[in-house]
Structure 1
Amino acid sequence: MNLSYVIKRSCENYPDRVAIIYGDERLTFKETHERINRLANGLYDLGLRKGDRVGLFLKNCREHFEIYLALIQAGLVRAPINVRLSAREVAFMMKDCGAKAVIFSEESIPVVEEIRDKLPELEILVCLQGGKDYEDYRNILAGGSSGEPKVIIEDDDLCHLPYTSGTTGNPKGAMMTHKRFLTLISRMYMSPLRDPVPTDIMLHIAPLTAASNNMVLPHFIKGAANAAPLSSDTAEIFQTIERINATTTLLVPTLINILLNHPEIDNYDLSSMHTIYYGSAPMPQALIKKALKKFGPIFTQYYGMGEAAPASMLFPWEHKLDGTPEEMRRMSSAGKTAYMAELRIVKENGEDIKPGEIGEIIHKGDHVFNGYWQNPQATSEAFKDGWFYSGDMATFDEDGYIYFMDRKKDMIITGGYNVWPSEVENILYQHPAVLEAAVIAVPDDKWGETVKAVVVLKPGSTATEKEIIAFCKEHVARYKAPKSVDFADNLQKNAAGKILRKKVREKYWQGQSRRVH
């Protein structure tokens with residue numbers, strides 16, 4: 001059993017249903033099956049062979065979906081690269097994985113031109129719109145055979161090579177075989193969540209090069225459609241939901257915050273949405289409540305990472321506007337351990353923590369990645385006795401609800417006290433003037449380091465440093481409250497839309513003889 005088999009089976013089971021939606025374009029499963037076969041065979045005609053790595057350097061679009069499926073059919077390895085990355089970052093990933101081909105659109109030509117001479121293994125450059133120096137995507141489709149690709153794919157063949165965000169160093173390729181990826185999507189996404197049905201339309205707002213790609217096959221397998229907005233413009237997202245009656249999406253909290261604060265959100269009919277998944281970072285409770293007021297109890301949180309996702313889940317019925325103190329507190333949790341996953345929270349010595357203590361989350365299960373690409377040292381450091389050590393710190397309560405604290409490396413130590421940035425950020429988001437916030441450590445001669453908040457205010461809102469600090473002191477211990485506040489027009493984010501504390505922190509540590517983070 002491998003991913004190519006389930007793709008073929010879905011196309012046979014739902015030939016006339018719509019599989020892909022992009023703008024006014026509609027492709028049925030039958031049409032999609034023919035196109036992905038043509039593309040898979042066309043890539044083989046260019047010289048690619050099973051196991052070759054292919055960089056997928058595209059925004060969300062119709063072609064992205066069919067390339068995603070065709071690479072699986074061909075037994076090629078998908079190396080997704082977000083178009084927001086710099087040329088240096090793209091070059092590193094492409095060189096590290098030894099990509100033999102890259103598929104891109106004309107807007108990425110400047111980056112491709114900048115890196116191509118630095119990548120001797122890169123032989124095939126495919127542009128969606130063609131060009132003098134590139135293979136034309138349309139010609140590959142037209143010239144490829146519509147028959148099934150003549151390739152034998154084994155369960156343990158590599159199919160997916162996403163790169164970590166690189167927030168603590170160079171990105172690393174997380175290897176996923178057909179078996180592991182199929183396990184992930186079937187056990188982790190379909191069974192414990194609301195099962196997709198053929199009438200569903202999954203709208204991919206978050207990049208398909210990140211976590212949203214995990215939602216393509218669960219919907220494809222069940223005969224549901226996958227769709228993408230024509231752009232990332234907020235109004236376009238709302239218009240797309242309204243136009244196609246999208247039912248499902250996956251978002252990071254920062255994007256949920258942007259959507260909810262759009263001044264025209266109430267001008268659109270978004271009632272078709274029945275499921276919103278969110279993850280990647282903790283969602284402040286004030287933001288959850290605002291989202292519930294707008295959309296109702298349709299949210300499912302999952303905690304996980306590229307190497308092991310999802311590991312825990314908080315379901316729609318656990319998201320409430322009103323409830324007991326325990327029920328309201330649990331909305332700040334990441335739920336309980338997911339179906340068929342193994343998760344522990346351990347001390348430095350590897351012993352399990354008790355409820356209320358803080359430790360590191362470790363993972364085990366068939367959904368966990370196969371190791372880091374050509375990096376045995378990093379793999380060895382990440383795995384101990386069969387458990388993957390995530391670097392994420394958390395606690396849990398007597399009922400098994402997991403409360404994510406922060407990345408181990410993001411903890412602030414001030415005067416001997418530990419401060420978790422996400423706890424303070426959760427308070428900042430409750431301030432009526434705050435749109436976005438990042439809490440970081442800055443150097444201090446007396447305390448070693450102190451707590452600083454960098455905030456973005458909502459349009460038209462005002463607040464002072466003194467006011468923000470006083471607000472925090474009302475809700476957390478004084479040593480946790482920011483000692484200083486800077487105001488910014490925006491906060492740097494990674495390609496998936498997650499705020500990068502490391503980048504926010506950089507300028508405050510320049511010239512320091514020691515950098516604890």
Structure 2
Amino acid sequence: MPTVATALLTALKDYGAGEIFGIPGDFALPFFKVIERSNILPLYTLSHEPAVGFAADAAGRYRSSLGVAAVTYGAGALNMVNAVAMAFAEKSPLVVISGAPGAGERDMGLGLHHQVKHFDSQRYVYEEVTCDQVVLDNAETAPGLIARALARALERSRPVYIELPRDMVDVDCGPVPAPEPREPDDAAARACALEALALLQRAERPAMLLGVEIRRYGLEDKVAELARKLQVPTAASFMARGTLADDDAPMIGTYLGLAGDEDVRRAIERSDGLGLLGVILCDTNFGVSKRNVDMHNAFRAFDGEVRFAHHVYPDVSLESLIDAWIEIAEPLGDTPSADEPVPSTGLKRDAAPILPPDIATAVNDLFAAHGRMPIAADMGDCLFTAMDMENTELVAPGYYATMGPGVPMGLGLQAASGKRPIVLVGDGAFQMTGWELGNCRRFGWNPIVLVFNNTGWGMLKTFQPDTGYNDLDDWRFADIAGSLGGRGHRVETRAELGDALDAAYADESCFQLIEIMIPRGEISDTLKRFVSAIREKSALSNG
């Protein structure tokens with residue numbers, strides 16, 4: 001008979017998890033021992049709880065399934081709240097497993113270390129950033145609660161919280177019920193698909209915009225088939241950059257409003273029949289648009305429903321809509337979809353200083369020579385520079401916009417994919433979590449890390465150029481790469497950048513850190529347009 005711990009681990013694997021990221025602590029030690037000895041899922045321990053959450057999130061995003069983060073009670077779980085909040089905001093099915101005091105410890109009448117206010121304070125905090133919370137303090141109810149939590153994580157594509165008291169780890173219990181897929185309402189899905197098709201058929205300028213749910217629910221192949229059948233201009237939202245990157249679907253690029261390509265902007269903003277598939281309505285997706293999307297001539301499939309201008313189809317999932325739509329889809333008009341913008345290549349290897357567009361060109365040259373690699377990007381100009389790189393698999397905090405995910409998301413990406421990633425991170429964000437690279441040697445990871453070092457919080461500086469507190473010291477990150485088990489390269493010219501990137505790609509023995517010195521104040525053209533658009537809209541709203 002399984003124990004509560006082995007039943008949980010087996011269920012995680014059955015429901016699609018591929019690994020566990022974690023940091024042990026005394027209330028979680030019994031569970032970590034079972035993880036290691038059972039070998040049901042591989043365990044990767046990192047150095048700081050926020051990185052655990054970011055890495056697990058990235059693994060789940062890549063695999064379109066569950067990511068798993070295991071921590072201890074109080075000091076561990078509460079230290080990871082920011083990463084879980086990002087997963088909730090950006091719709092990622094992260095499973096948080098926290099060790100907890102046992103029943104006997106709760107009954108002592110004493111406050112326990114790591115306790116905040118009440119024994120349940122931690123669970124109350126997690127109610128804000130998860131879609132379900134369960135406590136496995138009863139062996140009879142544990143299997144059903146585990147099944148409920150994991151099913152909700154997958155169905156809603158949002159984090160869940162599982163609390164495991166340490167005295168319950170080795171208690172016998174029954175197996176966790178297998179996942180039961182929900183039966184779609186085929187009639188409702190078909191009616192919805194017919195209305196969606198009719199809306200686009202009536203339009204003179206039909207278009208589709210793809211969002212993060214496409215990847216979260218593993219629907220890229222189906223959406224690609226739909227796009228090929230419809231032959232309407234189809235773009236990815238900023239958050240969904242990398243969607244359909246490995247497919248031949250007729251994509252026109254990534255929609256970035258005024259910060260992006262003009263043809264893409266016009267196709268989306270001027271559409272009189274727009275399908276929004278899995279798109280989060282947020283400022284980073286739409287805040288820099290010159291005009292608001294006309295929702296009277298649009299529909300949005302998101303969060304398990306499809307919403308038209310004046311009515312809603314409840315309980316019609318994105319997948320059931322797409323399945324029904326594929327059956328009836330036909331080409332709409334004779335307007336061919338344009339090709340995606342061609343990324344710049346041909347880095348000039350001279351003594352000129354390095355600017356962000358040069359980094360994009362250097363990476364594009366690398367991809368042209370050796371094939372594309374997945375990318376993990378932190379927040380800041382590194383993410384906006386990624387928009388000028390060849391479209392490839394990308395994980396990044398595009399909406400929540402926290403600093404620090406880049407390096408640990410790169411580690412999670414490599415663990416889940418088995419592919420060597422490129423990590424894009426600014427010097428400010430690297431100060432937060434870059435040290436997690438010291439774990440690469442233990443697990444055989446070898447990412448290529450590009451540190452955009454402009455000795456400052458560059459993106460913040462663009463909004464407040466007359467400040468000193470956004471300036472940082474030069475920490476010379478390349479010098480410490482060797483002590484962390486990798487190799488460092490510090491480059492200041494375009495020639496040095498091209499040579500360092502070639503050398504980094506050729507050396508697969510360890511992680512490669514390329515510290516790219518960028519003149520202070522230099523930012524990518526995409527970020528310039530983004531900041532200009534935000535300032536313009538802010539001036540209009542304040543005027």
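What follows is calculated from the coordinates using simple rules that are stated; it is not laboratory data. Please read all numbers here as calculations on a predicted model, not as lab measurements.
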Given -11000 for helix-only ellipticity at 222 nm (-39500 (n - 2.57) for each DSSP H run of 4 or more, over all residues; to 500), calculated: source structure among 1, 2: 2
Comparison of 1, 2 - label where Kirkwood radius over Cα pairs in Å, for residues 300-387 alone is highest: 2
